[in-house]
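Structures incoming, each one as structure tokens.
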Structure I
Amino acid sequence: MKIAIIGGGAAGLVAAGSAKNAEVVVFDHNDKLGKKIYITGKGRCNFTNVCDNETFLSNVVTNAPFLRSALSRFTPYDAVELIEQNGCKTKVERGRRAFPSSDKASDIIKALTAYAKSNNAEFRLGVKISDLSYNNEENKFSVRYDGGEERFDRVIVCAGGLSYPSTGSDGSAYRFVKKFGHKMISPVPSLVGLKTDIDFSSAEGLTLKNIELGADGVKPIFGDLMITRDGVSGPVALTMSAYLSRREKPYTAYIDFKPALTSEELDDRLLREFGAGQNKSFKNILDGLLPKSIIPFIIDRSGISPDKHVNVITRGERQSLVKALKRFEFKVVSTEGFERAVVTCGGVNVKEIYPKTMMSRLCRGLYICGEMLDVDALTGGYNLHIALATGFVAGVSASGDNYD
């Protein structure tokens with residue numbers, strides 16, 4: 001059994017290691033394996049989330065039911081065991097996120113490479129594949145690349161989506177699966193910063209802690225938000241981008257700066273602040289409520305003159321301030337694009353893939369896994385584990401006799 005694996009990332013390396021007793025060749029157009037893994041988790045590599053399967057699936061945004069079988073065969077606990085058995089100690093941090101103990105993503109790549117090498121996988125790096133075809137008479141796949149052409153019994157395509165194209169994840173492998181009749185769900189960026197209609201440059205770099213970010217049709221997301229030059233990023237913004245990746249833009253979102261307080265409680269708090277500093281001007285009274293660089297935006301939204309003394313601010317003006325603090329609305333006009341997106345939402349339609357094996361329903365012997373598939377999840381190690389689990393299932397299935 002001779003298997004070609006197109007893509008030397010997380011899914012490809014695990015597929016190479018799990019395709020036991022097969023002759024495996026891994027092709028990658030980068031000159032290094034696992035290039036995208038280097039930048040995950042800010043270089044620390046959050047490789048899985050150590051939780052039960054139902055919790056895991058609740059964090060999958062797109063096509064969670066498709067993953068049920070793969071996740072049952074390769075759980076987060078299996079991922080930890082695989083990494084540790086191949087020479088990399090691990091640790092679990094807040095939110096059940098698993099990392100290498102060294103905090104070096106390179107150690108995860110070394111472990112996955114060791115796993116692939118344990119199955120005597122051969123690596124062809126810096127190789128650009130120009131064509132993939134199937135010969136019905138020979139029952140063989142033909143992989144054509146710069147410098148040659150080889151035939152294989154089965155092929156696993158796991159060359160990634162479109163996120164972080166600088167790592168080689170440029171969507172170029174989509175054309176191979178399209179040749180076999182696969183329909184693509186249009187790829188869009190997910191887990192990505194949002195660009196807004198407000199120029200936030202004067203507050204750029206500010207992290208707002210314990211706020212809520214909301215939009216119509218989405219449960220408000222609690223956590224930290226980072227202000228960028230032309231929008232918002234950080235955990236809550238990335239989560240919203242995943243839930244609303246396909247929402248038509250522009251759409252309205254809002255920040256609740258004081259989610260722990262009701263509007264009435266916040267009004268009482270303002271009355272106390274105003275009473276304690278009744279001779280102060282409005283622009284100097286909010287320091288106890290907000291970071292300094294965001295205050296001008298709240299003042300502007302409230303409609304209250306910044307030089308007005310707080311002892312003459314009316315109840316109506318105060319209510320306007322409460323609204324500015326509890327529902328600071330803005331338009332999301334676009335995202336930061338694939339260049340900054342953690343994952344791709346979209347890809348091969350999972351209805352065309354057998355969930356138990358990752359084999360194409362349209363071409364016997366062709367397997368598709370990892371970010372090539374229209375499956376994506378929230379931050380926390382879920383997306384990388386999806387690559388590991390689907391790669392594992394593809395490798396086991398391609399090297400065996402179980403086709404569907």
Structure II
Amino acid sequence: MKRRVVITGMGIYSCLGKNLEEVCKSLYEGKSGIVLDPSRRELGFRSGLTAHLEMPNLKGILSRNQRVYMAEQCHYAYVATAEALKNAKMDPDWLAAREVGLLYGNDSSAAAVMKSIDTMRDKRDTTMIGSGAIFQSMNSTVSMNLSCIFKLRGINLTISGACASGSHAIGLGRMLIQSGLQECVVCGGAQEVNPCSIGSFDGINAFSIRESEPCKASRPFDRDRDGLVPGGGAATVVIESYESAVKRGADVLAEITGYGFSSNGDHISVPNVDGPSRSLQMAISEAGIDIRDIGYVNAHATSTPVGDANEAKAIANVFGSHRPEITSTKSMTGHEMWMAGASEIVYSMLMMKNGFIAPNLNFENPDEDSGKLNIPAVRVNRNFDTFLSNSFGFGGTNSTLIVKNIK
């Protein structure tokens with residue numbers, strides 16, 4: 001028998017809020033975190049749209065030496081992880097006495113790389129780059145910093161799976177616990193928000209150019225969608241074996257009952273229907289549940305024409321006549337990329353624990369595919385006990401998680 005894996009802590013830092021309470025309020029009110037950043041147009045961007053985040057002020061919380069090693073996304077991840085560990089009631093002494101693992105999704109550290117290269121070209125002296133640059137610029141910057149700051153002594157690994165990174169981190173953490181190799185794993189995803197990180201996306205016309213109304217730019221599943229809006233931040237969940245949680249008297253929030261994954265084996269950037277369908281089917285099969293038990297689906301839907309259409313087809317194929325509410329929280333946050341698979345677990349958890357489903361903002365006109373789904377454009381006040389969350393990424397990587405409420 002595989003061990004049960006439960007969620008005992010959560011934390012988040014996003015454009016919807018700097019903590020769980022603020023984010024829950026924004027979800028309930030259907031508040032968008034998307035703004036127009038004119039400076040991006042000055043850099044040659046087609047679109048100046050972005051999610052808005054303030055950099056956390058960690059002075060007085062972390063030492064200067066600790067901060068100098070941290071890239072932008074590490075700051076977000078620190079705040080989210082500190083909240084998650086507090087939420088899980090895991091203090092430094094508890095962590096020090098155990099081998100707690102860390103799996104964090106991250107697939108770029110562009111700003112740090114650009115800064116180092118600019119300094120090298122300008123100064124013609126590599127010693128001017130600075131001692132912290134190497135640790136900021138590596139793709140594993142988040143996991144290496146968090147493991148040192150929080151003194152985590154279990155597995156220490158970055159999951160680099162494009163926009164499914166955060167979801168795969170949680171799914172793989174669950175597998176490690178199921179196998180008995182770890183009792184507890186801190187999982188999550190982080191995404192930098194600076195222009196360096198997403199200029200190439202803008203260059204392939206991936207972004208919405210609906211700049212006149214920033215809050216209406218991200219419109220998953222809507223017939224008139226014209227591209228995604230970049231976002232970011234960080235989200236962390238603490239997962240552990242059910243036995244571990246019970247033994248230490250933890251508040252068990254929910255159980256991860258299914259993890260599905262697949263690869264499209266097709267085009268590097270254009271998604272298909274087969275790959276996502278298999279990921280969904282695998283998660284449902286592994287969870288061992290009736291499909292009618294799923295009360296809510298947090299779709300990957302980023303607001304791109306082809307991506308949303310193919311996901312709608314996949315969901316319709318798998319769910320058949322069952323029509324749970326389906327929304328994409330990206331209508332409020334934009335696409336949080338490497339973070340999204342983790343943040344959307346947190347968003348869905350907050351909704352499940354508080355008895356509502358946040359609206360799919362800007363869903364005004366369904367198209368042929370989204371018209372077959374139950375997509376509410378306004379908040380639904382309803383209890384549900386099981387949700388499914390999709391995350392798909394470039395290269396055709398797909399991840400699906402199923403989470404069940406524990407009251």
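For which of I, II does mean count of other Cβ atoms within 10 Å over residues 139-146, calculated from the coordinates, equal 23.5? Checking each candidate, the match is II.
With distance in nm of label points 7 Å out along Cα→Cβ at positions 3 and 291 computed over the structures I, II, the top value is the one for I, the highest of the group.
When distance in nm of label points 7 Å out along Cα→Cβ at positions 75 and 395 is calculated for each of structures I, II, structure II comes out greatest. Computing mean count of other Cβ atoms within 10 Å over residues 363-370 across structures I, II gives 24.2 for structure I.
Looking just at distance in nm of label points 7 Å out along Cα→Cβ at positions 171 and 283, which of the labels I, II belongs to the structure with the highest value? Before the final figure, lay out the partial values.
Numbers: I: 4.7; II: 0.8.
That would be structure I.
So helix-only ellipticity at 222 nm (-39500 (n - 2.57) for each DSSP H run of 4 or more, over all residues; to 500), computed for just one structure, reads -8000; which one of I, II is that? Spell out each step's value before the answer.
Working: I: -8000; II: -10000.
Comparing all candidates, it corresponds to I.
Comparing Kirkwood radius over Cα pairs in Å across I, II, which structure shows the greatest value? When Kirkwood radius over Cα pairs in Å is calculated for I, II, structure I comes out on top.
The numbers here are math on the coordinates, done by the rules we state, and not lab data. What you are looking at is a predicted structure, and each value in this text was computed from that prediction instead of being measured. Cβ atoms are built from the backbone, for glycine too; each structure is taken alone.
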